[in-house]
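What follows is calculated from the coordinates using simple rules that are stated; it is not laboratory data. Model, not experiment: these values are computed from the prediction. Cβ atoms are built from the backbone, for glycine too; each structure is taken alone.
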Structure P
Amino acid sequence: MYHVYAFATPNSVKVPIALEELGIDYTLHAVNVRKGEQKSDVFLALNANGKVPVLTTDDREFTLTESAAILLYLAEKHGQLLSQDPVHRARTFEQLFVHASGLSPAFGQAGYFLKFAPEVMPHAIERFSGEANRQLKLLDAILSAQPFVAGDEYSVADIAHFGWIWRRAFANLTLDDTPNVQRWYDAVLARPAVARAIGKLELLASENS
């Protein structure tokens with residue numbers, strides 16, 4: 001049995017989505033990041049970096065952090081959501097790296113400087129909001145020519161991108177100028193596994209608010 005330590009965050013949602021898509025049983029454990037529970041000694045024993053999500057097993061002999069690493073592990077272990085074709089596989093990795101180095105940090109920093117920074121920093125807001133919008137437009141161009149972010153098949157790369165785009169309001173971003181991203185987002189959101197994962201995470205957050 002897998003255990004997922006998470007909250008209703010952009011990175012956390014990726015792991016339940018993958019497990020729901022794979023049809024694998026798991027148990028969710030709330031780590032309320034709004035209350036700083038990710039910095040508790042109990043959680044730091046699981047992840048010294050103090051971040052969700054974390055994947056582990058009943059005996060905790062195996063513990064894995066970082067959402068992209070967890071997605072790849074699940075895809076490799078269970079033989080789904082990652083093509084075996086070398087080109088398609090490379091495109092999936094390409095988009096995972098784009099997400100980790102570009103889209104995710106831009107969205108996160110834009111939201112931080114808009115909502116949590118101790119002082120208003122116009123240059124930082126402009127820098128990261130601009131970069132977040134640039135990343136959306138790059139993704140829009142890719143999705144203008146194919147149904148999913150790495151090609152014709154839904155993959156862990158779609159799950160990775162979905163997390164932050166699902167929480168785009170945190171950075172005051174919209175999809176108004178990226179119709180292909182909007183089309184893709186609606187299609188992913190409509191997947192039953194995605195709906196189940198979001199519902200479970202939102203219930204977890206409401207019960208541990």
Structure Q
Amino acid sequence: MPIQIDKLVRAKRRTIALIVERDGSLTVRAPKRAALADIEQFIQQKSGWIERSREKIKAIGLPIKKQFIDGDKFLFLGNTYELRLVDSHHTALAFDDGFTLSTAARAQGEKIFIDWYKKQAAQIFPERVLYHARLHGFSPKQIKINSAKTRWGSCGSNGNINFTWRLVMAPLDVIDYVVVHELAHLRVRNHSPQFWKLVAAIDVNYKKKRQWLRENSETLTL
């Protein structure tokens with residue numbers, strides 16, 4: 001039985017990407033002119049991976065949406081920290097080996113956390129990009145933080161590099177892999193063997209970090 005496409009997104013890209021969403025639905029990102037028959041053939045070729053991904057989602061269950069109450073756990077740089085509600089009218093959210101959220105701000109908890117994560121990402125990601133760019137001779141332009149849900153990073157033809165704020169929840173070495181991945185696209189625009197050879201020359205353990213993202217992507221969310 002053919003695998004159903006739940007969402008098809010056509011974009012300015014060269015390759016087809018498959019995303020198994022948290023609810024098990026299949027999102028396909030494809031080049032604008034890709035024939036539907038070619039897309040369907042690609043899906044059938046990857047049917048084993050799609051089914052394994054869906055089974056894994058069923059096995060672990062969907063992450064419980066944060067309630068922003070005492071004991072809720074939040075990731076930051078690969079570590080898990082508990083939330084504690086406090087009666088404070090000065091700071092909505094504070095972090096010091098754990099998160100404290102003002103009881104009065106709980107109703108806006110999701111927005112407050114996203115703003116905090118974005119602020120941390122805006123500081124950490126440019127630092128890591130600059131470090132690797134200088135070390136390996138890359139010349140990126142702007143580094144931007146976005147709210148992408150299906151891509152950890154992207155590299156524009158103009159030399160700008162984008163990262164989703166969700167990535168700041170991952171361990172620093174995983175963040176570095178994504179940074180190297182996007183920097184490598186400044187020289188090789190596709191995911192050819194030449195591209196992966198360049199990534200491997202910079203990060204010999206990139207496959208392990210790439211696998212970590214695949215296995216833990218569902219936890220990097222609110």
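With FRET efficiency 1/(1 + (r/R0)^6) of positions 13 and 45 (r between Cβ atoms, R0 = 25 Å, to 0.05) coming out at 0.85, pick the structure among P, Q it was computed from. This figure was derived from Q. Can you tell which of P, Q yields -12500 when helix-only ellipticity at 222 nm (-39500 (n - 2.57) for each DSSP H run of 4 or more, over all residues; to 500) is derived from it? Going label by label, the one that fits is Q.
If semi-axes √(5λ) of the Cα gyration tensor in Å is computed to be 25, 24, 15, which of P, Q is the source? Intermediate results must be reported in sequence, preceding the final value.
Working: P: 25, 24, 15; Q: 32, 24, 15.
The structure behind it is P.
Taking relative contact order in percent (Cα under 8 Å, 6 or more apart) as the measure, the highest value among P, Q is held by P.
Where does the value 0.90 come from, among P, Q, when FRET efficiency 1/(1 + (r/R0)^6) of positions 29 and 141 (r between Cβ atoms, R0 = 35 Å, to 0.05) is the thing being computed? List each step's numbers first, then the result.
Numbers: P: 0.35; Q: 0.90.
Computed on structure Q.
Out of P, Q, choose the structure whose coordinates give distance in nm of label points 7 Å out along Cα→Cβ at positions 53 and 197 equal to 2.8 when calculated. If you can, show how the numbers build up before the last one.
On the way: P: 0.5; Q: 2.8.
Checking each candidate, the match is Q.
The maximum of distance in nm of label points 7 Å out along Cα→Cβ at positions 37 and 85 over structures P, Q, that is, the highest value, falls on Q. Can you say which of P, Q returns 3.3 when distance in nm of label points 7 Å out along Cα→Cβ at positions 77 and 109 is computed? Derived from the structure labelled P.
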